[in-house]
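So, here's a batch of structures to check.
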Structure 1
Amino acid sequence: MTTIKLHNTKSRSKEAFAPIDPQNVRMYVCGPTVYDRAHLGNARPVVVFDVLFRLLRHVYGADHVTYVRNFTDVDDKINARAAESGREIGEITAETTQWFLDDMGALGALEPTHMPRATQYIPQMVAMIADLIDRGHAYAAEGHVLFAVDSWREGYGQLSGRSVDDMIAGARVEVAPYKKNPMDFVLWKPSDAEQPGWESPWGRGRPGWHIECSAMSHDLLGESFDIHGGGNDLMFPHHENEIAQSCCANPKGEFARYWLHNEMLQVEGKKMSKSLGNFFTVRDLLDKGVPGEVVRFVFLQTHYRKPMDWTEKKAAEAEATLRKWRALTAGIEPTASAAAAVVDALADDLNTAGVIAEMHKLAAAGDAAGLLAAGQLLGLLSEDMGAWAKGPVVDLSAHEAQLFAARQAAMETKDFAEVDRLKSAYTEAGLEVRMSKTGVELVPGTGFDAAKLEALA
C-alpha cells in the first residue's frame, strides 16, 4: 500500500500517515460562512482538500473515507446581510450555500461525504457547552458562556506555537467585564429579538463560531479522527479553540491527529483586496469565460503550503496546456491506475506540482492513457469538465502551410516581415504558434476567435 506523508502542523514535521481505522479514514475541513459568493481565496482549501480526499480514496478505497466539510449558517455576518437586504436569514443561507456548491463543482471538487449546517447541530452544541461547564472548563456570565483558557493553560497554544501570556500581550481580543481572562472565548451568546436564537440553560441565544466545528466533528467523526484541515488563517484562534473545547469535553479522545493548513492566495503578486481592485469571486472568473478546470490547474501548480499567485498569464498557459492534453487524450481510456511516479509525488505531502511535471513527461512520450489517469487523480481531464475545450472544430492546415511557406521564403531572403505579420495575427486570434524546422503547428488557446482568421485566408 502507498505510504502517504503529510506535513502535520501540530508536530511541524512531515509524518507518515497512519489512520486510526484504515476501514474508515476520517477528515474534517472547515467550510464557508454562507452570506455571499465565494471569493477566489475561499476556493483554494476546497481544491487542496479535494485532492487529499481523492488520494485517500485512491489508497484506501472510496467506501473507506469519510470527509466532512461544514457550512456555518449562523453568524453575525449573515445577520448583518439580512438586516441590510431585508431578506430572511434562511433564504440567504440557502441561496449562498447552493452558490458555493455550484461554484466549487465547476472547479471539479467532489462533494464531501457529509456537509452539516451549523443550525442542524444546536442541541449537540448546547450539550457540549453544558459538559464543559460541568468539567470546570467554562462558565456562564451575563447571558454568555465562555471557555476558561486558564483551565487548559498547559495545552492551549500548542498548534500555533504561542504561549497564553504571549497571546494576551499581542492579541486584539474583546475586552468584556464578564471575562475572567481576556483570552477566554465565547461558546454561547445572547440573542435579541431581531437575531436568530435558540433556547438554552443560559437563556435564548446562539453559539459562538468555534463550538460549531467541535460539536459537528464529534457527532459525525467521533472523539478521535485522522485529519483536520483548513486555511492557515484559521490556525489561530479558530483551530486552537476547537482543540481546547474538544480535548476538554472529551479528555480520553485525541480530537484530530494530523493538522493540515494551506497558505493564502495572491493576485498578480499582491494580497487580494477590494481597495486594490483585485478582489473577485470564483463566479466572476467563470462568468468571464475562464473554465473551472483552468482555475483548478492554476491552483495545483503551486504546493499547498506555499503562497499561491493567481495571474492572467498563468491562466492562459494553463488553458493552452489543458487544450493540448485534452486533444491528446480524446477518445482514450485511462490506464487502470495512475503511474507509480504520479501516485508517489501526490503521496509526498500533496506535491501536485510534481504530479503536473510527471504529466508533462507522459504527454511528451505520447502516453495518452497514462496522462489521462494522472489527470483524473488530480480532478482534471474528466469528461464532465471538458465542454469548454470542445468548441467548433476549425481546420488550420491552410494557415499552417501559409506560415511555413512564408518562413521558408524568409530563410532565403532574410526578410522576416511577413512571418512576423502572420505570427502576430495568429496570436491576436488566440492561437499558440509552434514552429520547427519541419513544420508549423497552430494550437487554439485562450480567447480563440476563428473570425479573426478570415482576413488571412
Structure 2
Amino acid sequence: MNEEIFYATFRELGARYRKRELSPVEVTHALLARIERLDPVLHAFVTLTADRALADARAAEEALGRGDGRALLGIPVAHKDIYLTRGIRTTGGSALLADWIPEDDATCVRRWREAGTVLLGKLITHEFAFGIQLPGHRFPPARNPWNLDHIPGGSSSGSGAALAAGLVSGATGSDTGGSIRGPAAFCGLVGLKPTYGRVSRAGVLTLSWTLDHTGPMARTVEDCAYLLQAMAGHDPADPASSRAPVDDYLAPLARDIRGVRIGVPRAYFFEGIDPEIERAFEEALETLRRLGAEVRDVQIPSLHATHSFLLILMAEAFAYHERDIREHPEFYGDVLRERILAGALVTAAEYTQAQRIRAQICRETADVLRDVDVLVTPTTLKPATPFTVAQDPDVGFPKSNMPPFNLTGLPTLALPCGFSSSGLPLSLQLSGRPFEEGTVLRVGHAYEQATAWHTRRPPL
C-alpha cells in the first residue's frame, strides 16, 4: 500500500473511502502489518487488538456503503493505556493492573467508538501516567521515531511514538503537567489539552483530581479538532465535567487570523531555553504577524511560583494511591514509589498555600486574557533528550513550560514549529480563554497551513 496512506489526514482518508478508492479494512490490514514491522523497535503498543480492529473496520465499511457521513468513520485510533476499555486489558503501565480487564469503556473510548473509529489497541504509558517512561520499568519504553536514542516524551509516550511512526491516525492522551503536549512536542505532532472539564475523565485512571485533563493527539490541527468534537461534552459520570455548550471546532479553521491579539509572556517561559528553540519561536511569531495577528509582550508575575504545581500533584497522587501503595508497595516501580510516598510529606498547610498561589496565577492569567486572545510560548525548553540524560537521578523534575496551563485549566495546543540541527522536532504552545478551544485551534491551523513542519516524517 502507498506509504502516503499511513500519514493521511482524516479528510483524505474519508474522501478516499467515499470514492471507493480505499476501504477501512484495507487500511486496517496495512496498519497491522506496519505495526508488526515497526513496533518491536518502537514499543508503542502494550496490547494490539487486531481482531477488534478488523471487526470495527468491517462495520465502518458497511456503514459507508449505507451512506453514513460520520467524519471519523473508519479512522484508525488507539488509546493510552490508562483509558478503560471493555474486554481489553488496561494496565496503566503497572504490575498492579497487569491482567486487569475492565467491564466498561471510558467515556472518551465509548464516544470515539460511537463515532465509528477503528480501535487498533492500547498504547504504552509511564506507570500510572506519572512522569517519563524509562528503561527498567515493567514495559520497555517507547522510542522516539525521530531518533530511537531519545525519549518520545511522557507520559503519553506510546501515543506520541505511534502517531509519529504512522501506526495510527489519532490517539488519546492525558495531561497532568504536559503529558499530551510533551510527546506532541518531542515527536513533531499536534496535541490538545482542552479546558478543564471540557472532556470527560470518567473511566481514565487518576493521577491528580484537579490537574488531570484528557484530550486528543494527531498529526494535524484539523484532525485534533475532529477528535475533540467527538469526545467533548458534559458527562454526569465525571464530577468535574462542565455543562458549557460544545462549540463547532471545525468552523473556526476556515477563518484567517487577521486582528487576533497574541500575547507573549516572556518571563518564566524563556528561562533556560535552548537557542534553537528560541530562534524557531521568534520565526513562528513572524509568521503569525505576516498572517495578520497582533503580537505583544505580556506579564504574568506569579508564574515563578509554579512549585505550587508539584505540591498539588504530589499530595493528590498520594491521596489516590495511598491504600494500594500501603498494601502492595512491591507492585510499584522504585521511581514511582518514591514519588508517591513523597506526597505523604506534603502538609495540609502546604497544600492550602499551593492552592492559594494557584488561584493567584489563575487571576493574573485571566486578566491578561482580557486584553489578548491567545498566549503563545515555546512548548518545551529543549528538544527531546536522550534516554541517558532522562534517566539521570539528578534530573528530578526539570522546569517545564507546560504545568502553568494545568494549574489554570486553560485550553492549550502544542504543534510543530521547526527542527533542531540534529533533526529533532521543535514545538509552539498556544493557550486561550476557558472553553475557547476554537480560537486556539484557529490560530494553530492558520500557522500550520502557512508552514510545512507537520508534513515531515521520521526516517523509519
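Out of 1, 2, which one gives 4.9 for distance in nm of label points 7 Å out along Cα→Cβ at positions 24 and 344 as computed from the coordinates? All intermediate terms of the calculation are to be shown ahead of the outcome.
On the way: 1: 3.5; 2: 4.9.
Source structure for this number: 2.
Taking FRET efficiency 1/(1 + (r/R0)^6) of positions 144 and 288 (r between Cβ atoms, R0 = 25 Å, to 0.05) as the criterion, the highest value among 1, 2 goes to 2. Work out the source of 2.3 here, i.e. which of 1, 2 gives that when distance in nm of label points 7 Å out along Cα→Cβ at positions 88 and 384 is computed. This value belongs to structure 2. Once mean count of other Cβ atoms within 10 Å over residues 192-199 is evaluated on every structure in 1, 2, the highest one turns out to be 2. Among candidates 1, 2, the computation of Rg and Dmax of the Cα atoms in Å that gave 26.2, 91 used structure 1.
Throughout, read-outs are computed from the coordinates displayed, never taken from laboratory work. Predicted, not measured: the structure shown is a model, and the values here were computed from it. Cβ atoms are built from the backbone, for glycine too; each structure is taken alone.
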